[in-house]
Structures are given as C-alpha cells and as structure tokens.
Structure 1
Amino acid sequence: MLVKRVLCPARVRKILKQFSWVDQRLIQEHYIERCDAQALALYLFLLTAADAQGLSFYSDPTLVQRLSMSPARLAKAREELRQAGLIAYEKPLYQVLALDSPPASANTEKRRGQLRALREWLAESLPERP
C-alpha cells in the first residue's frame, strides 16, 4: 500500500474565503469521461468563477479570449457540458450543476416520457372501475 506524504509542505492548499471546489464525483461517477479537454477547460473556468449557487455570467467574447477557443469551439464545449449534466446555460448565465446523482441518459429520459404518455393514454382510454 502506498504511503502518502506531502511533497511540498510550503505549498499545501488551504481553503480560502472565496468559494470554489471541484467535486470528486466528477471522476468517481465518470462525468469527466463524457467531455473533451476544451469542454473540461470551460468547466474548470466556470467552477472557479462561480458563486456559491454555481452561477457566473462571463460573456462569450471573454471566454473565447481567456480559453483560447473559437466561438464555434466554445459553443461545442458548452453543449458537451450541458449534455453531460454538468451545467445549465441561458445566455448570458451559466450555472454549474450539483452532481447529486448521475444524470439520466437521453434514452432514459425518452423512455420515461414514453411511459408517461402511455400511462396517460391508458388512463383516458380504459373505463373507470366502480
């Protein structure tokens, strides 16, 4: 078993007054594997910039410049994060989402919707029991 030791005692991280952290479930629940490096760079930026509710509102031109991405690449990165369940976005507002449970896949959501529709149809179609 590996014994851990601090490699650089003068540079041990301390939690400061500002708000920011990276949830370990990002790795443990495989969210990180759903995004490419540019999407993860955007995610790290948003994590760092977000307030306690996960909100930030950096403009596209600022993000393009800070992350050295084209506008099209930024849009693709943002969409990857949204599809992975890591962020919500309504221009100009980003919200880094809690990782409380693994996100349902699009297919799972589609199936749930189909089951709800079927249940509603059956309730409307079948005669009520006395």
Structure 2
Amino acid sequence: MEHERQCGTILVVDDNPDVRKFAKLFLENSGYMVLTAADGEEGLRLYEEQRRSITLLLSDVSMPNMNGLELANRVLGMDSELPVLLMSGDAGCNYGGLQCVPKPFRPDELLETVSRVLNTSRALERAASAA
C-alpha cells in the first residue's frame, strides 16, 4: 500500500531495540522525523527536551521502570493535546481511551494507525479553532 509522505516528529519508546529500529525505519521512510528512547524515563527526558517538535508519542505499554501508561499520563499532564499511540502485545489492546496498535504489527498497519491518530487529532484541532 502506498502512503503519502508525512511530516512531524514521533517519539518512539520501547525497551526492545528491534522494535525501536523497525518503527524508526518505517516511519522515517514515510517522511517522519523519529526520536527513540529505550524506556519511559528516557522517553520522558527526551519529551521534556524536545516537546515543541514532537507531534506524536508512540510507546510500548510494558516496559521496566516506567511503563508506557505512566509515560503517557505524565506527557499528557504537560500537553493534553499531544496525540498518543500505545503498542501492546496484550489481547484487546484497550487502555482507557488511548489509541493502541497491537504487536506484532506490519509496517503498513503501523503507518495507517499513526496516520489515523494524527489526522484525528488534526481534525479535532481544526474543529476547535473553527468554533
């Protein structure tokens, strides 16, 4: 499936180096800038340093030290408008209204989900600014 070129910076947080590498490769090939972190604490530090440029947080749920839900909640506490997409190997992949992509995923599934989350966020932005 052909994807249009995108723009924006995605912060990918996962303790599995293969998942980080995989996500980074496919997202960059689709035009996104990608920052990566190996755990929630590193992800939070990167977010605090780069928050003005980050357009999406893509985080694994199950990680040591600070899991993805805690990371998402901390980041959303600083910017409630930031789109968040979680990754999880758990069946159902439902985390309190946060969007989730089940692992393992194919590149096209990841790209479609990222695009949908960003487009939904932008549609809500446009609707709020038009009101």
Structure 3
Amino acid sequence: MAFVVKALMRVFSYIFHGILALFLLGLSVIALSSGQVLRLDMLPWQGKALTYWLLAAAVVGLALVVMAIRRVGRPFFFLWSLVVLLMMARGFFFSPYHFEGAPDFHRALWLLAGAIIAVFGAWFVWRREALR
C-alpha cells in the first residue's frame, strides 16, 4: 500500500511541476511576444527581468521534470521542488501581495498544498534513486 502512495505522489510531483513549468513558459512567451510588461506582486522581480526569470524557470523546470522521469539528476528535482514551495510561501504570505477575497486566498492555499505534496513526491523520487 505504501508503495502505491509513494508512486502516486511521485507522479503527482511530475505532473504538478510539469504543468507549472508549462504555465510559466506560456506566460513568459506571451509577454515577450506581445511586448507587455508582467506584474506579479508575489514574485521579487519586476518588468522585463520578471519575464526572463519566468522563461528561465520554465526551461529549468521542464528540463528537471524530464530528467527526473528519465532517472537523471533526481536530487536537483527535489531541490527545485523545495525552491518552488519556498517561493510560493514567500510570495503569497510574506510579500506585498494581497488577496482579492476569500476565493483568491483559497486558491493560494490549494496551490501551496499542491506544492507541499509535490515536495514529498520529489523526495520519494530522490529516495527511490538512493535505495537502488
């Protein structure tokens, strides 16, 4: 039973970070191609720098997901998961970002819960390598 739970958490982690990276890629590509300046108060960057940071994060995130699936660089996938969790927690709760109501706050909590589960899944990805 524990094996199944760990496997599901690993798959969840791959899917969570894959979707996050694709979202960041789409957001940054649209911003670059349209010339629009992004404004995401939950992140420490602003202006064009924010767009390039999102693009770089998307490329790194996708590469690490693919590498972890292919059983290469799994510790880096775990570190990536931790960075994502810390950036989300910092951005939503320890920055000038403010929520526009209860639904916005609940959405942030769900994202944070998903990131926490993804960290555990990434831990099991890493530990799976160490046990072999």
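FYI, it's all coordinate maths here, none of it is from the lab. Because the structure is predicted, anything quoted here is derived from the model rather than measured.
With Cα Rg over 2.2 N^0.38 Å, for residues 37-76 alone coming out at 1.47, pick the structure among 1, 2, 3 it was computed from. The correct label is 3. Of structures 1, 2, 3, which gives 1.12 when Cα Rg over 2.2 N^0.38 Å is computed from the coordinates? Comparing all candidates, it corresponds to 3.
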